[in-house]
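Computed from the coordinates by the stated procedures, all read-outs in this text should not be read as laboratory data. As the structure is a computational prediction, the values presented were derived from the model and not from experiment. Cβ atoms are built from the backbone, for glycine too; each structure is taken alone.
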Structure I
Amino acid sequence: MATSLRVPRQALLDALRAFSIAGRELSFKAAADVLFLTPSAISHRIRDLEEHLGQPVFVRKTRAVELTDAGRALLDEIDPLLASLDAALDRAGKRARRRLLRIAVPPFIATDLLLPNIESFYGMQRKIDVEINSAMARPSLHSPQADVSIVIAPEPPSDVIAMKLLTPRFVAATSAALASVAKELGPQLFEQMRRIVYRHRSDLWTQWFKMSGIPARRSGSILQFDTFPASIAAAERGLGVALVPTFVCERRLRPGRVQRISDVEVESGDNYYLVFRAEDRGRPEVRAFVSWALAELRR
C-alpha cells in the first residue's frame, strides 16, 4: 500500500476494536461474533485500518489469517490502551449512576450528631455520595446550594418542607477528670473554675445562673469561642465548664470524656429543623436521607 487513507476517528476506533479481537483470535468470524457483526463487516473495518496505516496488519490465507510483523507490534500496543479505555468508560458509567446529596448543617450538628452516625447512612445507601457544608454557625434558612439543610429557628421556616429534629436542652459539663471536683464546689464553682462561653449564645449562661441559684457576680474568668464545637472541645480538655446540649454530653459520656456537673437544664428557645424544597421531595437521595435522619438523629 503506497499511500495511506485518513479514516474518521470513530471509524478508526471501531476498526481498532475489530482488529484487537481478530488479532487475538486470528479469526474474522470470532471478531464478528463478539461485536455482533458479519465477517465481511469486520474485513471492511480491517481494510480501513490497513489503508489508514499504509501497510497490512494481516496475511490473509484461504482458511485463516495471520498477523504481520506490523500487526503484531500494533496489537501489543493497542490492547492495553483499549483495556484502559474500557475501564475508564466503566468508571464513568458508575459515577453517572451515583447520586450526590448536598447537606448544610451547623458545625456542632456536623461534628457531634451527623458524623458519629453517618456511617449507618452509607451502609444503607452505597450509591449516594454526601457533601457536607458546615460553614454557617447558626443557619436559619435553607441553603440554596444544599439539597437538605438543618436550620436553627424558633418556628419552622416557610416556603420549604420542615420537620423538627430536636429541641436542645443545655447542661453544664466539663472533663471527666474535673467533674467530681466541680460538683463538690457547688456555689463556689466559678470562683475556681473557668467558664467557657459560646459567643453567639452567651445568654444561656445567664439563664443557667438564674436556675441554679448561683449569683452571676461570683463567676470568675471566661474563655470564649465563636464556634460551638470549639467550646465543647475546650470543656472536654478540662479547660473549664461549658454549656453543652444534653445529647452531646450523653454521647460523650460513654467513653467518659465529658460529664455533666449539675441537674439544671436550660432551654435555648430554638428548634433544629430538617428542611428541603418541595420540588426535591421526590428525589431518591433526598427521600433516603430524610427517612434516615428522622430515625437516627431525632431527639
Structure II
Amino acid sequence: MIKSSAVFLTVGLSSGACTARMNPPPTIACLGPEGSFSHLITQMRFPGLAVSLRDNVGDVFDFLATNPDALGIVPIENSSGGFIIDTVDRLVDTRSTLYIREELTLDVKLALLGRAGEPITSIHSHAMPFYHGDDWLKTHYPDVKRVVEPSTAKAAEKAVATPGAAAIGPRQNAERHGLQILHFPIAGEVPNITQFYLIGHAANTPTLEHNRTALVVELPDRSGSLCRFLTPLSENDINMKRLESRPIRGQPNKYRFYIEIEGSTADPRVQQALNQTRADGATIRSVGSYSAGLRFES
C-alpha cells in the first residue's frame, strides 16, 4: 500500500483516470480544524490547493452556496460509527443544488498522542475513535477519563494544553502539535474506514465509468411502497449500497430516502429500473453519478 499523500486505485475500476483529469478548483472547503481527518484527505486529494476549514458539515454546504466555483469534501460514513447524518440531511434537502463528484475512502489508522513519561489522567478524541478503540482502551486505560471533543484536532490541542492529557487521532497531529506518538496503531487489526464525498455545483456527465449513483427518493404513502421501489432494482441486477430514511420537515410521519446504488444513470439497466419506479409513483432526484475508486491511507 502506498502511504503519505500518494493514492491507490481499487483494482478493476477505471474511475481513477477520469478522476485524475478533474481540473482543480480555486478553493476547497472541508471540515476543520487543521489536522482533522477531513483536512487530511483534502490535502491528499488536492495537494497544494487552498483549503477553507469550516466549523461543521453544514458550514461546508453553506460555503459552497456562496462560492460557486469551489468544491467541498464532507464525510458520509464511518465503518465503526455508521452514517454521518448531517451530510445526509443536507443532500436530501430539496433546497440543495449540490452534486456528488467523487467518493473518497480513507483507511484510518489511529494513534495515542501525548507526552512520554507523563501519567495519563484523561484521553481526548472525537466520538468515532472512542467507539473504534473501545476494547483497546478498556484493556490499556480502563480507569482513564474519556473526553469527547468536536474533532481529533481539537483533542490534540487539549492534550497540549492540559496536564496529564493524551489524545487519539491521526499520527500526523503529533508533529503538528508538538506531541509524541505513544502507541500506533490503536486497534489496528479492526478495519476503520471513513468515506467522504467530493461535492460541487456541477454534476458529472454520467458515463459507464461511474460506478455509483446517489438518489433522493420520495415514495407513495401506501403499503409495500419501499418493496415496490426496490423490486425493479433487483430485477435489473442493480446492487444497492446505501439506504437511509430521513423525516420530511413539517410533515409528521413522512420520510425521504437517501439511496446509493451501483452503476450510472448512463447504464440502460439503471435507466430502466428508475423509469419503472417512477411509473409506479416514486419521485426521484439524482444527486450525481460518480466514481468510488480513490483510496488513501492515513
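Once distance in nm of label points 7 Å out along Cα→Cβ at positions 29 and 261 is computed for every structure in I, II, the highest value turns out to be that of I. Rg/Rh (Cα atoms, Kirkwood Rh), for residues 125-188 alone computed as 1.18: which structure among I, II? For Rg/Rh (Cα atoms, Kirkwood Rh), for residues 125-188 alone, the value 1.18 is produced by structure I.
Using the calculated result -13500 for helix-only ellipticity at 222 nm (-39500 (n - 2.57) for each DSSP H run of 4 or more, over all residues; to 500), pick out the matching structure from I, II. Don't skip to the end; give the middle numbers.
On the way: I: -13500; II: -7500.
Only structure I yields this read-out.
Here relative contact order in percent (Cα under 8 Å, 6 or more apart) was derived from just one of the structures I, II, and that gives 25; the source is II. Of structures I, II, the largest value of distance in nm of label points 7 Å out along Cα→Cβ at positions 141 and 285 belongs to II. Quick check: 33.4, 106 is what I get for Rg and Dmax of the Cα atoms in Å, calculated from one of I, II. Which structure matches? Source structure for this number: I. Source structure of the calculated read-out (distance in nm of label points 7 Å out along Cα→Cβ at positions 165 and 237, 5.6) within I, II: II. Starting from the value 1.6: which structure in I, II was distance in nm of label points 7 Å out along Cα→Cβ at positions 157 and 245 calculated from? Derived from the structure labelled I.
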